[in-house]
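*Asks:* These are the structures in question, set out in turn.
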Structure 1
Amino acid sequence: MLVLLLVLQGVATDSGPVYNGLAKQLDARIPRFEVEAKIDGVLDEPVWRRAARLTGFSEYRPVDGRPAEDSTEVLVWYAPDAIYFGIRAFERHGKVVRATLADRDNIDADDHVAILLDTYLDHRRATMFAVNPLGVQEDGVWSDGVAAGAAGGPSAGGRFDATIDLNPDYVYESRGRVTDRGYEVEVRIPFKSLRYQSADPQDWGIQVLRSVQHSGYEETWTPAVRANASFLIQSGRLVGLGALRRGLVLDLTPEFTTKVDGAPTTPGYDYRGTPEVAGNLRWGVTQNLGATATANPDFSQVEADVGQVTLNQRFALFYPEKRPFFLEGLEQFDTPNSLIYTRRIVQPVFGAKLAGKVGGTGIAYLGAVDNSDQSATGAHPIYNMLRLRRDLGPTSTLGVAYTDRTDGDDYNRVLGIDAHVVWRKIWFSEVQVASSWTRDPGAGHAGKLWTVTFGDRTGRAYGNHFELLGIERSFQDTSGFVNRTDVVVGRTYNRFSWYGRPGALVEQFTAIVGFAPIWRYADFGRLHRTIEDTLQSFFVANLRGGWQAQVTLTLDHFGFDAADYAGYMVGAVPFAVPHDLYHLPGAAFIVSTPNRAVSGSVVVGYSAAAIFPEASEGRQVAVTTVAALRPTPALRLEARWVHQRLTRARDGSRFLTANIPRLKLEYQLTRAIFVRYIGQYFAEDQVALVDPHTGQPLLVNGSAAPPVVTNDFRNDVLFSYKPTPGTVVFLGYGASLTEADAFRFRDLSRTGDGFFLKLSYLFRM
């Protein structure tokens, strides 16, 4: 008996504390051990038996507030220099665990677990470390708030609780394996890869999310509900972390790049090489503040932006940032209305950044000297971008943004102030006021931008949103992305959600009604009529097994600005700009399959639409299909096709046809090595512009507007070796070809090609 009692006491001593999320045991005091664990995906070392255990997960999406169907256990402890996580994800369905040998940040179609560490405990942002059952990594920054539109807006049927930026990469270790009961993963996150408070001891926010592919469910450790304007404030806490030894944080990444670009010449074809040496330096000034510098950086793209239809567009299209130097701390430059847009800096010869948090104030500064070929004066444009954001209360903020771009004697400067206030847990309001001052060869001018979100309600069954945005014609921001001026835009949405019983065919159904009127800036204050209106209705159904279907109905009104057609003539007569186009109905149907070995989505839409190049009314058919095939854990194939056809309403004649097929094929030899091919055919065919009244040719600035035909075929092959972020070997070849007739593939002529090699190595001190 005495022996048995001693054994039982030993077991109790070796067992760590348990924190059950369903029981609201959300303050986890995790143990600290002066040991290291081997990261091999097997939780068999004695230290794991003494780790704290996070259990009791809840369902969050598509229906919140229910106990999770599948059991999950997360083991947590920390050493002086790192924090460790051991994940046991049990799967009662046995063999349906989805795990592939994917490239980094490409595991969303797999079962996976994401760890959110809010190291400042400010409920605004968290660093995300995600792993699939084989330990393949996905990481980035989770920024609390609205991802696309308002919480009551179109995104309410999907993810409206955060913006997730997967571009930043962090150095951490992970290994995993599939078991007969699910899967196990080990994770080690060194403190060198984190920024955190200077206090000792300190508390961190923590949330763990598990995505289950066979059901399409997302589950969380702490019970998170949709009826809250903040997701991160519903997280748990790691309490009493002390004596954290980050050590010297100094990362040096020298780079060597050589490119050999080919182009047609007279006579023949010519290749020219441009070898370059560059480097990046990252220094952890303090635990919560980091500096980064780069000299002559390589910003070659290893994957082109996905093609978009461009001929019937009035405004510039937004493309996300992908370049390594800019991604460090990029989330801290976020502002309402994108006053800071780093892709304005095209090819800097030098850049420096400072990002972090001091007390309750987030600090982010970026300075860069761009290449002289981006200058209108022949000088090197100089950029300065500053973002400060002060925490107010649990989740509210007050922010300042300042940018300037100097090009010789010319400049553009923007100063903005914004506030975000969360009240009564499910409501937030937001305000922003900005001014710009510009001097260019013409003259100097100033302009204003303002926006007010009067209220946004993030309720479980009902949500709404109402805002106004005003931008003067003279407002200019050459360091941001403000692609339209001289407007006041209103946006209002009302969302209604219903939830099915467990196991029901329809697990969630959401109906959203939105209205967006647009006035000329001067007309808004005079209560004049609008120049555009959009009435939208969205009906979104999340079905059992991860399927989703959506129907969208629209009714539009468009107006044409005579100033946009100032250079138009019909013979010797000035072009008469038509009246506004009213009552333009449209409909679209979307269906998305669950993430399986074969998955995909289809978007089919038909609408009456404006043809902006000739100020007429048209009929538009748009189809976008995406199909993904993952026949083995190492092979991935994705096919995408975008089709658009625009015809004139008056006679049914064709105005525009666009077809953009894209194929991506990847083979993952190991976690660090893959080979990829991307082929994209970009075919757009727009007819000559004619007067919508008479059918005569339109003259633009004295010349006839001829047809515009583009038939470009782009092919890229890449070999990639990335054992850790910063250490890479890229070897690639890309070729651009064109032909007179689309998709003939007979008389393709090469317009340009190139080989490139990039070598970089991360020295971590």
Structure 2
Amino acid sequence: MKVEELSIPESLQRLFIENGIINLYPPQEKAIKANVLKGRNLVLATPTASGKTLIAELCAIKNIIEGNGRVLYLTPLRALASEKYDEFKKYTDIKKKNGRKISITISSGDYDSSDHWLGRYDLIIVTNEKCDSLLRHKADWIDELSLVIADEIHILNDAARGPTLEVIITRLKEINPKIQILGLSATINNAEEIAEWLNAKAILSEWRPVKLIEGVCCGNECQFSNGKSIKVEEYNRDPIINMAIQTIKQRGQTLIFAETRRRTVSYAKKTAIPVNRHLSKMEKRILNSLAKKIIGIGEKTRINALLAELVKKGVGFHHAGLKVLHRKIIENAFREGRLKIICATPTLASGVNLPARRVIVSSYKRYEPNYGRVPISVLDYKQMAGRAGRPKYDKIGEAVLISKTKDEQDFLMDNYIFAKPERIWSKLAVENVLRSHVLACIASGFASSEERLYNFFRKTFYAYEYGAELILAMVSKALKFLYDEEMIRFKQNSLKATYFGQRISELYIDPVSGVIIRNGLNNRANFLTDLSIIHMICHTPDINPKYYPRRREINELESYVNIHSDEFVFPIPNRNKMIEYESFLGEVKRASVLLSWTQEVSEDKIIEKYSVEPGDLFRLIVTAKWLLYASQELGRLFRHKDIVPRISELREMVKKGVKRELLPIVSLEGIGRIRGRMLFKASLRTINDLKRASITQLINVPLIGPNVAKTIKEQVGGLIKKNEWEKLKKDKLEQGSLFD
């Protein structure tokens, strides 16, 4: 089927043809024939790069042009939301029937807002959690949605993120029964079942634009599913390195999936030297420029410096420990063919479009807390394998698992290569997950009675798979908890949230976290300090990540607890209760990390002292900021006027990573913890000090260049003498200095 045969606006046809899209892929043709462009619900389960996104774009833009309403695009990850936003921007020059251009926006943060401004846009791209938050805040434009696109719908199977997607789809269907739902996934075994739940048609296909062959490598030989085998030349003892180098010699790129962040860095280091030998002078110049860009972003740390050094050699690593901007540089450099190898954790397989000629899955096991190293699911393996093969560049893509013995090779062939992905099962009926969604239904006014609440949960995917009785029993248990903790009240036949319950739902925290913060605010420590407040939020189930004390840290943590025993809000557990006591020490470790951050200890030193990963530190700071905000809001609700300003101040300290004395000046744009400290040392400690300072005085402060100095003066309202500014620029040019 050709694009020109589609019943879509001419402007849309023209844009596709201009971008080289003339003919539809077979799965796309199936979707069109299933009437997806006429509003039919659809679950499209086809391999990576088979054209699912194009169908989503067709449906969305046609919907908008014809004026049927607004379109909501759901993704499980912020990175994927950002990628989709970039892809959709090409449609912003197309006009709707009313003559106005199509407007597109993205939102993934600030869970305590209804974001009324989103209602001004035609296409709204959000993460699943952001959508859930918008429903809790009763965003009025939700009623105007005509199409919902749920990308990576197999996330329903994920215990952490699946329930949120399941609940928001169920709610959106209830709000507008006529809404069109388009579910997209590369790997679903029971797609027909999900389609039946959504009253949709399932389109299944194994067609790919680039043929995929999967295999297992043992030693220097790879056995593939098509019966062929290849010998891998030995450059190194590690077959992973050998296969990666072989791909580069054939002018291809390699994506290596490793089970931990440390392993990604290790593989990147091992491959860097041999890869560097295959780079041209021009490639090295471009990579050197990228390395400088990496170093120039944010505070310089060992991990940034290491990444930059490896990028110079044509290799990168990619995991949650990197800053977002660093990850984007790595992704773009790989797409452009600048980087030859990326070593990544499996999270990269979750939607971000980075195809490679060869994908190597270094291990079929992954560490799970309390379980040790366990085999990954076939679904997870297939997600990684699906990244093999670059459309327009490769005729074949190869996905390879690594085995240590022939017996293991046979096991992997049977249980991964020739196996089908597992069924998708709802994970909604988990107590801590369910109580939050039960409260949200009541607090948003969506379920105003027990009967309506039960009817809603009867329509979930969980009820469809397991029957309603199990989920309703769990809902009843959640109701009892919420009632006992005074978050909801019953009045005759109605259900209503209390002010406390309403605020917990809007703040997007676990009701148990709300109870802990409420109790912590009510039961003050004997000696209230920053530690008291920080430990209170570290005691909640929402704090993430969950650091656990290492053996060598226990004595030091116990000494810390003894010294600060009067500062804890909650009782210190008995040492004989080992599980409870170790959990408490983990909380103290998290609190110590955060307090070190507010005392301006460098990221490198924190990582070294506490053995934490860089990405985990960032996640801890982000989570702590939100929980401090929640504490601040609950402090207002319960009229703890004395402590609210202190919590607010502490939140800013965590956000900026500074001591209290720097708060006035780090509030300025362009002034972080390092520049702020330099200004403070130069006796420029207040806004008034900065206002009175001359531009020359500011520039004499280390790390404060001319443009930063000018930005400071513009913000504080000080005068910049024109002759002084012109002379400064002239001096800098004569010195050959960079004018930042």
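*Asks:* Name the one structure among 1, 2 that P(r) over Cα pairs in 5 Å bins from 0, in percent, for residues 473-672 alone of 1, 7, 14, 18, 18, 16, 11, 7, 4, 2, 1, 0 was derived from.
*Replies:* Details: 1: 1, 6, 10, 11, 14, 14, 14, 11, 8, 6, 3, 2, 1, 0, 0; 2: 1, 7, 14, 18, 18, 16, 11, 7, 4, 2, 1, 0.
For P(r) over Cα pairs in 5 Å bins from 0, in percent, for residues 473-672 alone, the value 1, 7, 14, 18, 18, 16, 11, 7, 4, 2, 1, 0 is produced by structure 2.
*Asks:* A value of 3.3 was derived for distance in nm of label points 7 Å out along Cα→Cβ at positions 209 and 641; which structure in 1, 2 was it taken from?
*Replies:* The read-out comes from structure 1.
*Asks:* Ranked on distance in nm of label points 7 Å out along Cα→Cβ at positions 457 and 481, which label among 1, 2 comes first with the largest value?
*Replies:* The structure with the largest value is 1.
*Asks:* Next question. Suppose helix-only ellipticity at 222 nm (-39500 (n - 2.57) for each DSSP H run of 4 or more, over all residues; to 500) works out to -14500; of 1, 2, which structure was it derived from?
*Replies:* The read-out was computed on structure 2.
*Asks:* Also, I was wondering about something else. When FRET efficiency 1/(1 + (r/R0)^6) of positions 569 and 713 (r between Cβ atoms, R0 = 41 Å, to 0.05) is calculated for each of the structures 1, 2, which structure yields the highest value?
*Replies:* Structure 1 gives the largest value of FRET efficiency 1/(1 + (r/R0)^6) of positions 569 and 713 (r between Cβ atoms, R0 = 41 Å, to 0.05) among 1, 2.
*Asks:* Work out FRET efficiency 1/(1 + (r/R0)^6) of positions 417 and 561 (r between Cβ atoms, R0 = 30 Å, to 0.05) for each of structures 1, 2, then name the structure with the largest result.
*Replies:* 1
Read-outs: derived from the displayed coordinates by stated rules, not from any lab. Everything quoted here is computed from the prediction, not taken from an experiment. Cβ atoms are built from the backbone, for glycine too; each structure is taken alone.
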